[in-house]
1. Ranked by distance in nm of label points 7 Å out along Cα→Cβ at positions 160 and 488, which of I, II sits at the highest value?
2. Tell me which of I, II gives 0.15 when you compute FRET efficiency 1/(1 + (r/R0)^6) of positions 432 and 656 (r between Cβ atoms, R0 = 41 Å, to 0.05).
3. As an exercise: helix-only ellipticity at 222 nm (-39500 (n - 2.57) for each DSSP H run of 4 or more, over all residues; to 500), calculated from one structure in I, II, equals -16000. Which structure is it?
4. Once mean projected area of the Cα convex hull in nm² is calculated for all of I, II, which comes out largest?
Structure I
Amino acid sequence: MPHILQSAEAAFTRLTEIFNYQPAGKILLMTADFSDYGSAGAITVPQNFIRLDIAPMELGYENIPYHDRIQWLLNHELVHIFINDQASTAESVSRSLFSRVAPAQDQPLSVCYSLLTNHSRYTPRWHQEGIAVFLETWLSGGFGRVLGNFDEMYFRTLAIEGKTPATAAELETGAVKESFLLGTLHYLYGARFMAYLAATDGADKLLAWFQIQPGQPSRSFAKKFGSIFGRELQDAWQDFMRSEIEFQQANIARLNAAPLTPSTPLQDNPLGWVTQPYLDAANSNIIFGYHRPHQLTALSAIDVKTHVMNDFGTLPTPSMIQIASTAYDPELQWLFYTTNNSKLFRDVHVRDLSSGTSRVLFHDARVGQLTVAPKTQELWGIRHAGGSAVLVYSAHPYHQLVPVMEFGYGDEIQHLAASPSGRFLAATLHQADGSQSVILADLDQLKKSGRFRYQTISNAGSPEFPSWSADESHLYWNAYTNGVSNIYRADRQSGQVEAMSHTLRGLFRPVYLSPDSLFAFEFSSEGFIPVIIPNRPAAHLPAIQYFGQKVVDRNPYLTRWTVQHNTSLQASSPAQPVAANYNSLAQLKVQSMLPVISGFQGRTVAGIYTHIADPLYVHDLTLEGGFSGFGQFAPGTQYHFKGRYEFRRKYSVEFSHNAASFYDLFNQRKAGFEGELLSLGHTRYWKFDEPHKITQTTRLSLYRGVKAIHDNTVALPQSDFASLETVINSRSLRRAIGSVDSEYGDTWALTMTALG
C-alpha cells in the first residue's frame, strides 16, 4: 500500500506541473484483486475514481511496454482524471448546481445533465486514450506505447499489406468491432495521432488542445482543434495517414536492404490471437488455440505436412492477449488449459485428446503460465494472488498444487517452458525497471533449495515465449532486437545467440520442428498466421526507426517528465497508511439533484430526481418526486413519488406513489399506475463462474389502491393485494468478436408467483 500511495502522489505531482492544474476534491483509489491480471480504469463522474487491479500484467508481443506496473497504470489513469476534471465556465456553473451527473438508465434526462457537467468526458475514445498513452510514455521514462514495438509493427504491417489506416470516423463505427484488436485500436490510433501532432506541431500545442483555461467557454474538441492547430481535424487526420504510410515505407525499404527469411504459410486466413503452440510429433500436428472475429475461441490442430487444420474444441472466457494459458503432454496426449482468463479466478482444466473428454483439475486456482515436462509429467505454473506471483507445481495425477517460492514485487515471471527432460525451466522475466529477459533455471535445485537462481540467456529486444529443441541443446524465443520481432536461438553449450529470421512484419512463438525447420506465428493486421521457416541463421538484420523518436527530436524536454519517487514525496507520505474499516454511511454523498420531467397517464409530471450513494455503492438510493396538477385530473393523483434503496446490490427496498416514468411521455402503453407499491427484494447468485451464471431474484410486493396492472392493460377487481415472486435465471452464453449480442449457449428462467 505505501508504494501505491507514493506512486499516485508522484504521478499527481508531475501532472500538476505539466498541466498547471490540480483536480478539485478527493481522488478515490480502490485497489482490488478480482482478476488474475492487472489493469486499471478511471472515471470522473460522479466523482474522481480510479480502480486498480493489483495483479501482475498480461505480457505478450510488447503490446504494452511498462516498467513498474503500479506506477505505469497510475500514470495513465491520472491523465484521465486531470483532463476530465477540468471545467469550462459553463461546466463550473452546472457542477455547482447539479454536481457531476452520471447517466442513469431510469432517468434519461440525466444524460443531458452529464454532458453539461462534464462535457470533455464524452469525446471519442481515441481522443481520450490517445493523450493518456502519449503522456504515459514520458511519465514512465519512455516505457509506453509511443515508443512501443507493437504499435510500429501494426502500422508497418498496414503499409506492407497496402491497407490505408483507419479514419477517425471509422474508429467510431464498425472498424473496432470487426478487428481482432477490438478496443486496442483506439489506443493505437489515438496515441499515433497524438505523436504525429507532437512531432509536427509540438507537444505544447497538443497539450493546449486538452487544457481548459480559467474562464474559457465550452467548445467541441474538433472546433478547439481548429483554433489551436489552424486546420480542420479531418484534414489533419488525412495528413497523419499520409505521413504514416511514408514513414513506414521508409522502414520497409531499410528492412528490404537485407535478404528476407522465406516462410511457408500453413493457412490463408489470419487466426486472430493465438495461444502458445505445441508440437505433437507423433501426428505431425501443431496444437494451439485461436480467437478471431465471428468465431468462438477454438482449440485446433494443424498438420504441418498437409496444412489441414481441424478444430476439436472451444475455449470459454478468453483473455485479450494470451487467450488462455495452455500446456501439452505429448506422452499422455493431454492438453492443459485455463478458463476465466479475462476476469475472476482462473480454473485449470485438462482435455484428453485421445478420448475427447475434459475435466477440471483445480477450481479457482488462479494459476496460469502452464508448462509440463513429458518425462517427469510435472505441471508447473504461476499463481497470481494478492499482487504477487508464486511458482507452483503439481505431480501426476495432479491432485494438489504445491507452492515453491514467491517472487518479490516487480518480478513478473511468465511464458514458462519446461525442458523435455523436466530438469530446466525457461521463462520470461519482466522487472520493475522495465527490463525483460529470457532466463533459465534448474528445477531440481529449485525444489531442493526453494531459491530461484537463474541464468540470463538474453535481455535484448524484450525477448519472450521461449521454447526448446527436442534434445535440449538449443533454446528459441522471439525478440524485437532490431525493432521487428524475429526468432532467436541460443546454443546452451557455447552460449552463442543467433538470429534465425529476418522478416518485415513480425514472427512470434517459435516451435522446433526439425533440424531444418521451425514453426512460428507471423503477424498480420487481421491476426496471426501459422508459418514454417528454415532452421538456419539469418545473415543480417537492419534496424527500423521509431516514430516516437521524431517526437523526442522535436520536443526533447519530454524526456524530463519522468515521474520520480523523490525524497520529499516519500517524507510527506506516511510510511504506513492509517488503516480503518470502510464506513459506507459516512461516505454517503448527494451525487446529483436534477429537475426532470416524466409522464403519468397521459399527463406531464414536473419533478426532482436525486441520487445518493457512497463511492463503492454499498448504499445506493434514488428518489424522484413530482407534481402533475396541470389541467383536469382525478383527485389525489397529482402527486408522484418513487424511491429505491439497494444494499450491496443484493437487498432492495422500493416504494412508489402514483409512480411516473419518463418513458410514459412517449409510450402508448403506460407503465405508471395509480396507487402505492412497497416492495422488498433479494438477489442471490447460486453460480457465478463465467460464462455460466445462475441467479435467483425474490420480491415481496404490497399494493394499495391499484386499479390496473401490466402497463394498465388488466383491470383489477381488488385494489389492495400482495404478491410474492421468485425468478431463477440461468445464463450460459458466449459471443464472438464482431457480434452485437450473445450468439451461442443456453438460457432459461423459472418464475413462481403467489398472490393474496
Structure II
Amino acid sequence: MPVELSVPEEDGWVTNHFFRTPRMSTYYLAWAVCNFTYREAFTESGVVIRLYARPNAIDRGLGDYALNITKKLLQFYEDYFKVKYSLPKLDLLAVPKHPYAAMENWGLSVFVEQKILLDPEVSSISYLMELTMVVVHEICHQWFGDLVTPVWWEDVWLKEGFAHFFEYVGTDFLFPKWNMEKQRFLTDVLHEVMLLDGLASSHPISQEVFQATDIDRVLDWIAYKKGAALIRMLASVMGQSVFQRGLNDYLLTHMYGNAARDDLWNKLSEAMQREGSDINIKEVMSGWTLQMGYPVVTISKNDSLDGAVTIAQEHFVYNVDTKIREPQLSNLSFQWQIPLTLSVGNLTHISPESVIWVTNRTETHKLHPMGEETWLLGNINQTGYFRVNYDLQNWKLLIQQLMRNPDVISVGNRAGLIDDVFNLARAGYLPQNIPLEMICYLPQEKEFLPWHAASRSLYQLDKLLDRTEEYSVFSDYVLRQVASMYHRLGWPTSSANNSIMQAAYQTEEMQREVIMLACSFGNKHCHRQAVSLISDWISSNKNRIPPNVRDIVYCTGVSLMDEDVWEFIWMKFHSTVAISEKKVLLEALTCSDNAFLLNRLLNLSLGSDLVPDQDVIDVIIHVGRNPLGRHLAWRYFREKWEVLNSRYGEALFMNSKLINGVTEFLNTASELNELKEFIRSNGGAGPAFSRAVEIVETSVRWHSLYQQRFFQWLRKSPNG
C-alpha cells in the first residue's frame, strides 16, 4: 500500500506509516529496500504505476515499454473480468538477481531485469514477445492469485493456469496481429506440455500436498501449461461471453479470500445454466484434473454403416512398455469426457464443425454420406487437450490435401496435424513414414505456425539421430524441405529504420524459423552468410546483424570460425550493457566445435563470477545441445552435482530444467545405465530424474524398434 504519513525523527530517521493492507494471503507480502529510481504512469481511474530499476536503466528508458503496457493491461483486465483493480498503486521492481523470472506480490511485482527491461535497438521480436508475456502474466495474478487465492497448493493451477492462459489473451490485446491465442499457444503451450504429460511419470494437475517440500513438486509445467490448455478448452466449450460471466461471478464471490476448484466449477456451471445448458462443468472437468495424462482419440470411417464414424479413446503414453511395467498405470481405468469437434472435407471444401461429446471408450456416430475421397479432421483449431489419430487411409487423404491445397485446412489445424503425426509415430501408433510424407508439403507452406510445429518435431528427431551413421540422410532430407522457402524469404536487412515495435511479427518469425533450420542442418549459403556478417562486425567494429537473427548468426559463426571469434564474442559479452544482447552472446559461446573452449566455459560459469548466477544453468544446458558438448555437459553435471543442487535445488524450475537439459540428448543403452547409476549413487530419483529416465528409455526404445524403418523410407522415398 502507499505511504499515508512520513514522520521525521530526532535521530535523522523517518518513520513511514502505510495505509492499511486489504485482507490477503500471507505469502504475497513483500518489502523492497533499495536506492533505485523510478518512472510512473497513471490509469484513468487514478492508480499509480511505478517501475523501479537501477538508475542507469531508468535514465536510458529501458523500463518505459513495460510501464506503458502495464497501464493498458490494468484497463484490459478490468474490462475483461468486470472487476476493478483492488489497490491504489502497482509497483514493478526490476532486480539484477531473483530466484524466479518474476513474482506477483500484491501491488509489488518483482521481475529479474531481463524479463522487464527492453532496449528496442538491440532486442529481437522473440525477446519482445517473451518480455511482454511475462508482464501480462504477472498483472493477471493481481486478480487470479492475489485477489482470489487458491485454498491450498493442490489447486495452484487455479492461479498459474489462468495467468499462463491470459499471457496469450492479454498479448493479443496489445498486439492483435500476433494472433497468439489461436497460434503460438498451440506450439508453445499445448504441444509443449503434451510432451511432458504423455509420460508415465506425469501426474494429475490437482495433486495432494502434505508438507512444504511438496510445493515445488506441484509448481511445474503441468500446473502452468496444462492448466492453461484446460482453461482454453473450457472457454471454447462454454463460449467466450458465458466464460467471462462465469469468471466475473467467481472473482466477485471469492475476492479477498480463497477458492477451490469446485468453487470455479460451480460458478461456471451456473453461468452455463443461465444460458439454458445442462453441461455439468465439474463432472466434465474432474476427469481432466484428477487423472494424469490425456487421451488419444482415434477416428475412422465405419464401413458397415454409411456416413458413420467410429470414435475410440485411450490413454496416450510414449512408451507403452511402462503401462505393463507400472502397476498404477495398468490398473487405472482412464476415461475422459471429450468435447470432440469434427469436420469432413475434400480437395476444395471443409464442412462446418460438429461437436460430439465422447464419453465411452468406443462410440459410433452418424454424420452424413461420405465419398472415398472425403477425409475426416478432428479437434478443430486444436481447442481440445488431446491427440487425434485416424486410420491410415484418412492420413493419406490428409497428406494428399496438404500437397494439393493446404489452405482448405486452417493454419492451426495444419500445425496440429504435424505435431500429432510426429508424436503418434514416435509412440508407435503410426508407421514412421507417415510424418515424413506429411511434411513434404512444407515448400508450399506460407504461414509461420506450421513451420514452427514442423521445426520443433524435426529438432526432436535431430536429438535422436545426430550420432547415427546415416545422420546425413536425415539432414539432407530436412534441407530439401527447407531450400525453396529459404531462398524465397532470404535474410532480413540491417536497415537502421528497422524497429521491433513496427515489425511484421508473422513474417519476421517465419523468416527466422527457416533461417534457423537452414543453418542448423548445414545449408552452405546460410553458413556463408553468417560467417560474412560476423566477419563484417569484427572488421568494422559495427554490429550490422539484424537483432532477430543475431542468435543464429553468432552461434553459426562461433561453430564454424576460429578461436579468435570465440574470444571476440566473450569480450563483447563482458562489455555490452544490453541485457538481451548479453544473453544471446553467452549462449553463442556454447556453440564452439572446440572441446577446450567448451570445458573452459563450463568451468568459468560455475567457478568464477564472470557468468551471472542465473545464467549458469543455461550455459550447461546449451553446451549439452552442442553435439560436441553433449558428453562434456553430462560429465560436468555429474561431477558438480552437489554444488549445483545446493545452489539451485530450491529455485523454482531450475532443478528440473537442468536435469532435463543435460539428459534429453542421452539415447543409448549405455547412457541410460549411466543415468540410472548416477541416480542410485545420489540418493534416489525425484520427479525430475524419474522423467529423465523415462525420456531416455523412450529414446532407446525408438532406436531399437523404429530407427531402421525410418532410414529405410528416407533412402527410398523420391521426396526424401
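FYI, it's all coordinate maths here, none of it is from the lab. Keep in mind the model is a prediction, meaning the values are calculated, not measured. Cβ atoms are built from the backbone, for glycine too; each structure is taken alone.
1. II
2. For FRET efficiency 1/(1 + (r/R0)^6) of positions 432 and 656 (r between Cβ atoms, R0 = 41 Å, to 0.05), the value 0.15 is produced by structure I.
3. Values: I: -6500; II: -16000.
Matching structure: II.
4. I
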